[in-house]
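Pasting the structures in now, so scroll down.
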Structure 1
């Protein structure tokens, strides 16, 4: 269950069906009606929430249709127990439900047929297909959205009418309800029929693919970002969108799963989602010279097989985790890393990646992270606690949260002189281990309690007028964002419509980006600078938290490597108890960190460095480590990245010209 409300709804639904049966056997019309209403409402709520229970019930043959059928059969039982088995309403109810379920077959067939015909072989964003092929509107009134649920709920009119008829001992309400149910069900089927023929059907797959190739020949993409993965991995491609927008060459994003496209952040770069491997391999990508890969996955082979472009692994983070030295990386022409540390990792790992194939390009994503100039005069220092999650293997050493989280937060909250604590947990926290979720809850409770106590303490004063003005500004910005996102980025009728109409409005996109920056500024001004805060969700972003913090406590992950770009003091917890020297030996990113044990007794060193930067013993180490991990500050990372793309494109073109020359020479010899 995703929440207490979902758990309550699940209990009510599962208990409701036995209650309906008991009410039918008693028999009691009011009790039957009440229990039935509970199951309808609970079932509907769980569907809207996408509850895991709903999925499980369908796996054990207790899916949506079966649950509706059981309610209807129990209603027939109720009528029989009320001695109405020879009454006209009994025969009417039986005939109604037989006919109603008879309508399910054509309804389901039409929905499936329409969806199949409207599912294009590719889905796109920022690709102008509307001027090349005709893609008709999706069925109106949401006829395809949650269609089975909508169709089945049409039995509600008959159920209510029959119950009223049974209670009042008159058949009229029952037959009115029966008429409404059968009528609406029939209308639903009739409404779907026009969408399976004529101009309401999109072109076939061959024509769509031909027009996509036509667009590619006109656009002539030069650099492709290729990505395949699950819904939860969408962040790995999203982190590269801004970099792709800043390329000097023509960019294109190629995705392999529709769910990634659905979770792709807004971008101005053309996007093509090609689920079929054969379709991708036949796609005209002859103008592409550089292909960038953000993850090592099996489907990469569908593009890696193309020899006319050079292939580069760019990854999705820079850390000391094993994923950063995956042996599969030797399949690429080059591997791009942030700094010297990445090169050395591959050398130490000895997994077959040659040193000459490694290029240092910095981390373009880190541009928003600001350099630290010390704590501003008169402001309380802010310490960010950003632990990573427990990982798929549940190793206690993955995260500090379970073994050290409470100790870290308690010491920060009791610091003297005081500091402000920001807590931003990893979004996956608690998804594998309940213990991690429980630790998160305890840390959250500690921070919220301390925040309440500080707000009531007369020593901490807030500029009420400034806070109120910031909140008003925040509300104004959010209202405008809601309008912009709703009018320009709202959901289309279906994927085909989204492909047809999914060309970004650049002016709207730029305004949204500007407003998000203003939102971030207003957010931090909307509460006092001394207020402890638990920050979850996508906004404010982690880098925004970096910029308002003066120090950070975290774990081994790319978060630490990214934070190093700020030059600020940081601490990392040795949760596995390796010992300081061994911990530093195994993890490059902690060599300029304050190393914490699970008791967090070493936190004082971190706080001293924040309060007195001049006496910080690790300051010079952080400068050296920053360059080692992330490369030089000049030229900028995006300039380094663009240079690497250009150089590799030249190599790809040279290879292609060489192949053409050899082919021409061979042909000439054959003629002679």
Structure 2
């Protein structure tokens, strides 16, 4: 049943792409209504009034997203069925090369990530019809957007179902190329074209690394199927080569530092519902690929691999959030935040590798569960935040936080939903982000059981970096919510904003907000449901998760640590009710509305508020060596000899050091090499004949 549902999800995604293309042509009813309108332009009959053009427009927008929603529901049901049964189902499709059919497989690992994919996809299907209205009469093709969105989703689902390297890479390339066209959708902007080219270039470099990693396994195995790759017997050296290639390939797609520079360029320029799928889902497909490659296909896990992943994950987490704090563009900030959260996931995976290679299977399994749980949680709250940011851009056309403010009064429903997302990503209890990060901390705190003194000192350092990252993340999203939603509006568009009219644009984020609360308050059933997955990868099931009952989370043992999120929620609600009763109900003091205190300045204005840049300035000063900061101060002077300063203009720009130290030199080197190679093209036929003659002589010499 689960394999049938998985097939159904892929078919529905492909059908949404085909339907999007088909809607470019007018339907028969639409042509009939237009003909009637031309025949009776003044008073069209009832049949023409029954089918106005607006109805056809809504129909065109709704059909592809309805199929995407059906695909998401099917994916979630397939994943839940597989996790519940723990079954491994395989199939062979008569596709591909004559001697190499497509091998399909669904197991608990694929089932879990189908759920990770399906939940945000359902929210996007609700959100999309209202959001894409602005593209309907624009210069960009709505059919192209629907086509590549459907292919993108189908590619991600096929990656999860692939059971051989050939199908995996076909699906991986479908996912990458389709998302390239989505990034380049608004291609009239040079920045969008540049971001799309950079994304495609990095995606193909990563794909080459993955192919080489599979090639190493296939060289020691008996075929390209995953069963054959699992049977490959590698020496520690060749296994390390394959692992590093997999880490580069999947880490590049996931956005690990220092190969992350494409992510803050590509994600902000895509349509917002696509940004939600790319940041919330596509990055998790890369996490899936890394887990499949490292924990499933490779025949061993070395502690050196865990140390490497731990260091890279820690660096990604802290640098990602530091750069996010300095961003003024809301979607760019969320993109850098994805680098941070992917770093947290890989930090947990590094801990799992270290413990598993050291023989501590229970702690290794706990680290793996924490990484999986944070992958799911990040998919939920990051998709929510990107959809919320898209709603803000849809209503205000403002990207910069410096121009926002006071949206809580103009978009109160969106403000409430967005608040859930900010509290979740800031890892505050009792929401879901806190649970997964708490489990990572509990894993790291058990580092004393390892015999190696180097590892015992490295793990606490990584946990300290995670604590710093959590504090900075809370600061970052206090800034986001405070600057965007509180205070006074800083621009005309924000001052005249209003709530979105399309209910789906609120229903989609609200669905994800409910999941954030639900998985935060009741995480124990979710973690228990991962038992079949951990049994598949580590051969172990956590025994003590619900020792004290389903309300309590006990990751290691009850006497070491426990957490009851439902009781925390009840305590918060009780404290709120007591404060309300004592301060209002009992005293009977009615609240009085008055203007905020203006410190005697004679009326508050938006210029008196903290700006986004001013809020993050102390962090920027403390961590100044991490950034490449460009600051300029312009003075406007008047009066005799320009002696009186009438205005000051301060600008700052924070540049990514990885871009300056890694990408720009590489780009200059490639350009220089291309110009040198270009000299070979002389335009002289005799020169080209000479090239051919030398090449022929060389090949004859090699063959002989």
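Here is how the numbers come out for the structure above:
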| item | result |
| --- | --- |
| Structure with the greatest value (metric Kirkwood radius over Cα pairs in Å, set 1, 2) | 1 |
| Top of 1, 2 by distance in nm of label points 7 Å out along Cα→Cβ at positions 479 and 495, largest first | 1 |
| Answer label among 1, 2 for the case where helix-only ellipticity at 222 nm (-39500 (n - 2.57) for each DSSP H run of 4 or more, over all residues; to 500), calculated from the coordinates, equals -16500 | 1 |
| Among 1, 2, which structure scores highest (criterion: FRET efficiency 1/(1 + (r/R0)^6) of positions 71 and 455 (r between Cβ atoms, R0 = 41 Å, to 0.05)) | 2 |
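Just so you know, all these numbers are worked out from the coordinates, no wet-lab data involved. Worth saying up front: this structure is predicted, and the values here are computed from it rather than measured. Cβ atoms are built from the backbone, for glycine too; each structure is taken alone.
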